[in-house]
Structure 1
Amino acid sequence: MKRFDLHAGVWGVEFVSDIGKPLIGVALPERPEGLTFTDNEYIRSIEETGGVPAVINRDWKEMLPQLGGILLTGGKDIAPCHYGEENRYPEGILQLEPERDSWGLPLAREALRAQVPLLAICRGLQELNVVAGGTLHQHLPQECPWCIAEHRGPVSRETRHPVEVLDGDTILFEVLGTTDLVVNSRHHQAVKELAPFFRLTARSADGVVEAFEGVSHPWLLAVQWHPESGEVFDAFRPLFESFVERARVGKRS
């Protein structure tokens, strides 16, 4: 196995995971140009909270037995055929990523089955819902005319809006200690029908699903916002700490 050198931006020599630190699979596409700034925010979030990040994509089957936890990251849109719908929007509104679907969805499905500790962000949340039988709003501006929160603002700035944590008996409440959050937001899709494997644990004022957790999973948290982003990371750092700790002490069954 090779370790990713965050500072050099390259894969390093063969390594053995740091003693006491869990190896966390970070699901990211292969990029000929190397990892992006956004990719590195995911990796930094794991490193700074006590984990050892390992980028996974098509090699996930080979890596899975060695992983203490999996971080499903953001990305482009899931093809609607994967949740039983036709694409209702022209190119440019939906930005599909077939190559990511080809390995990301099977990874999410197997991670659920194996009950690996899971933290899912943005597209990662949508992947989990889709593989568990749920559906998505393909384009919120058209399908949610009652939406009052600005879920995806101009690219030039970070959009933020309030979120309500619905149940005090949740990972979100236990770790963050509040039912009122302010989150960043970069998505134009969202959960439409939540899969029965999950329970809704946070929503925006207009009813859009902002977080869910596993009903019978040892540690599963999916959020629609981006807690890894530098602007909000300090506020949501406890989520990564809790995830990494669970990956360290709890092996999948």
Structure 2
Amino acid sequence: MGELIEKARMPIGVFDSGVGGISVLRELADLLPNENYIYFGDSKYAPYGTKTLEEVRRLTCADAEYLIRRGVKALVVACNTATSAAIGLLREMYREIPVIGIEPALKPAVLSKVNPTVLVMATPMTLKEEKFHNLMQRFQSQAEIIPLPCPGLVEFVERGELEGERLISCLSQLFFEYRNRNVDAVVLGCTHYPFVRGAIEQVLGPDTAVFDGGAGTARETKRQLLNAGLLHLSGEKGSVCFENSLGTGELTALCEKLFYS
């Protein structure tokens, strides 16, 4: 019993290809404020979404191993691309702890309206992977689902450029083909994208609902920790430690800005 209590005090490891996974970390900290977190962003190799499957798997496994060595009780893969490419592999490698991934919030988007038109914004890698195609097939009879690759958008967030004319221009070009169509919902299929949600809503207008999967990942993390007896039940607020493969002061400041804003 004492060993389990000690294990419950260990941090949760959260990682992403860069700073985008902080959108998931915020959901986790809101739902589980007593937990301790180590966040690792691999900005040195961001974005993952334009790399090969083999590269993404190698980088994802290295990220996970780094956090395992830091002594975490669970892994949250706060990256859609890494989840699509390697979540099964990670669960095989680390069977002794919960390993939670993220997927595009397609189900709530599809169920938000009868036969809606749904754009799924994601990196090219996420949209190519079998995991996404299986998810899309589950709901394709209930909606028109349109995958929308968004190369270049991750880099805006990595620079901390969350608003402004250049971002609006980039988004306007991405949505240009659909400007005269009635788009009912947009799914943010990359954890970087919630940080530019305001700009996305500005370009699409008030009639398009926007969905992301961060809150669902937080709920699943809580469920798995509860089942494993690993919830940290202390009344004290937990800590958050930010680490990045580039290790610059600017990136640390950006991480804190994104998390606390």
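Using mean count of other Cβ atoms within 10 Å over residues 95-102 as the calculated read-out, with 19.2 as its value, let me know the right label among 1, 2. Don't skip to the end; give the middle numbers.
On the way: 1: 14.1; 2: 19.2.
This figure was derived from 2.
Taking relative contact order in percent (Cα under 8 Å, 6 or more apart) as the quantity of interest, name the structure among 1, 2 where it is greatest.
2
Can you spot which of 1, 2 the value -8000 was calculated from, given it is helix-only ellipticity at 222 nm (-39500 (n - 2.57) for each DSSP H run of 4 or more, over all residues; to 500)?
It traces back to 1.
Given a value of 17.8 for mean count of other Cβ atoms within 10 Å over residues 191-198, calculated from one of 1, 2, which structure does it belong to?
The correct label is 1.
Quick check: 1.00 is what I get for Rg/Rh (Cα atoms, Kirkwood Rh), for residues 39-166 alone, calculated from one of 1, 2. Which structure matches?
For Rg/Rh (Cα atoms, Kirkwood Rh), for residues 39-166 alone, the value 1.00 is produced by structure 2.
Every number in this text was worked out from the coordinates using simple rules, so none of it is lab data. None of the values given here were measured: they were computed from a predicted structure. Cβ atoms are built from the backbone, for glycine too; each structure is taken alone.
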